[in-house]
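Given below, in the form of structure tokens, are the structures.
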Structure 1
Amino acid sequence: MWWFSRKSPSGFSYSSTAEEVTEGINGSGLTAIITGASSGIGIETSRVLALRGVHVIMGVRNMSAGNAVKEAILNKIPAAKVDVMELDLSSKASVRKFASDFNAVGLPLNILINNAGLGFAPFELSQDGIELIFATNHIGHFLLTELLLDNMKNTAHESNIEGRIINVASDAYKFTYREGIRFDKISDKSGYNGFFSYGQSKLANILHANHLSSILKEQGANVTVNSIHPGAVVTNIFRQIPIISGVVTTLGKYVMKNVQQGAATTCYVALHPQVKGVTGKYFVDSNVAELKSHAADPEMAKKLWELSLNMI
């Protein structure tokens, strides 16, 4: 439909693809970590960054699936630099091992894309005793970012190339619990709702990006932090609810983005020169969008930051 392709301040739109928003950009010499890189928009994000010359580190829970994606990328882009490392965001021990192993290799880190996500699951606790959606979507990424941050700051300082952190959030942040974040009931089964819990975790992704960006500004670090909404994309995010998953798979192609379009905003914020120096913003369809309600509350962001530090 015509309004999906209307041009906007960035020159890109709802229908722009990841290849289109990165056309002509040379990412050679950059290293990026992408979580959840073996499914959905994570695959396309990995492929397009590799296509642009970025050394891609795929953080995946399923190594066989990750290696299959790597091989598929190399078949189409023989010169691509792609590595696969095991990472389970729901486990703090796994996150710590991943970060330790990566830092030990001595690679610089320019781009961190916190992409992995679990959606709409029935109530379950992680092995660390944290509600599983919150553990996977927020706490795992919060911990990972903290453990990789010194590397990113040092890389940016030594190379004079801006580091970029991207939290893949969602407009689902608007559909959370009434209080926004259930600070005193994060892992409480009473009152749990899978849809609201997902919205809560996406709100947490945005608040995390907002607060970290303000901290890095104060430090004078050459690292930006932004959050993005990929759009409603035909992926397996609804896999926990077979009925909805079936509807999305069947009808989604007519009303939702495909993965090429779904990965566009992530790739735009990760690589495009238009985004240089932009931090603490929320992007939709490769353009800055206004945050509403709890997502624009700096006090809630600060409270979540303190809670998250305690939880890790």
Structure 2
Amino acid sequence: MVDGAARSRTWCPPYPLDLPAVVAPLRRGAGDPTILVQAGTVWRASRTPAGLGTLRIAARPAEGAVAATAWGPGADWLLEQLPAMLGANDRPDGLVLPPGKLRDVQRRNPGLRLGASGLVMDSLVPSVLEQKVTVTEAHRAWRYLLRRHGTPAPGPGTELGLVVPPSAREWALVPSWSWHRAGVDAKRTETILRAVRLAPRLEEASAMAGTEAAARLMHVPGIGPWTAAETLQRCNGDPDAVSVGDLHLPNTVVWALAGKARGTDEEMLELLAPYAGHRHRVCRLIRTLGVRAPRFGPRLAPNDHRRR
């Protein structure tokens, strides 16, 4: 196709669709240069197997449809992936909850589905950046690196300021001083550099089952259960990928399910065991419910690796 030519499709999901909620996990902070959310419309810049692409998704609630337009060499790929990205492969009805608050929030949010972007590296790199630091630090690093080393998105994406993440080779060429200025320590930098060297093999995880996909990602030193889960939740829409090792999630889950203010990963997994196959979905419902464990101490202070 001609890079500047637009491709379009209209898709009618056979289920209620909450477009902002479904795409929310793909957005790494309000200033994420790969995604722009406006009233009823989502713009996303991606590096697909077919090349760069910009995707515009507009909800048409009255018609029960979404209208999508894409630009760039990756346009056709993005339009083909659209249903999966918006949760068409998700099976939320497989989770049967007992009466209570969680079942109520599930029924109130029938459009909350788990989408699959189908792009492993687009989710893996920012997940590594989020290891052991505050969300603010990680999102700042993501913005800095993309603004300096990404590629302007095709079509109208350029005018909107959207940026496509670097390719594996481009990530490998980011100079050490740029990682430092982004506030990324040596451990996370080295993990990303190891991952991009294996990018073709890691991208295969998007077509694998949960356990197999996680094992593929964790083959890379520095990628553990937390990073693998955070990645697979987004690229595969994995409903069972629990973010073991998260700073806040065990407390949140244990508080919501057992009324205990503090919890461990082991306690969290024990409470989630009855929901095997949908454990991440249950965590998402808990967050949608707005439940938070009580806080007894100061928040984690950001580290500034740029001063070292």
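None of the figures in this text is laboratory data; all of them are computed from the coordinates on show. A quick note: this is a predicted structure, and the numbers were derived from the prediction, not measured. Cβ atoms are built from the backbone, for glycine too; each structure is taken alone.
Before moving on, here are some points about what is shown:
- FRET efficiency 1/(1 + (r/R0)^6) of positions 231 and 263 (r between Cβ atoms, R0 = 25 Å, to 0.05) - structure with the largest value, from 1, 2: 1
- Among 1, 2, which structure scores highest (criterion: mean count of other Cβ atoms within 10 Å over residues 151-158): 2
- Origin of the derived value 18 (relative contact order in percent (Cα under 8 Å, 6 or more apart); candidates 1, 2): 2
- Test item: Kirkwood radius over Cα pairs in Å, for residues 95-214 alone calculated as 15.2, pick one of 1, 2: 1
- Comparison of 1, 2 - label where mean projected area of the Cα convex hull in nm², for residues 159-222 alone is highest: 2
- For 25, 20, 12 (semi-axes √(5λ) of the Cα gyration tensor in Å, for residues 55-166 alone, calculated) the corresponding structure among 1, 2: 1
- Structure (1, 2) behind the derived value 3.5 of distance in nm of label points 7 Å out along Cα→Cβ at positions 63 and 143: 2
- Comparison of 1, 2 - label where distance in nm of label points 7 Å out along Cα→Cβ at positions 127 and 191 is highest: 1
- When percent of Cα pairs over 29 Å apart is computed across structures 1, 2, the figure 36 traces back to 2.
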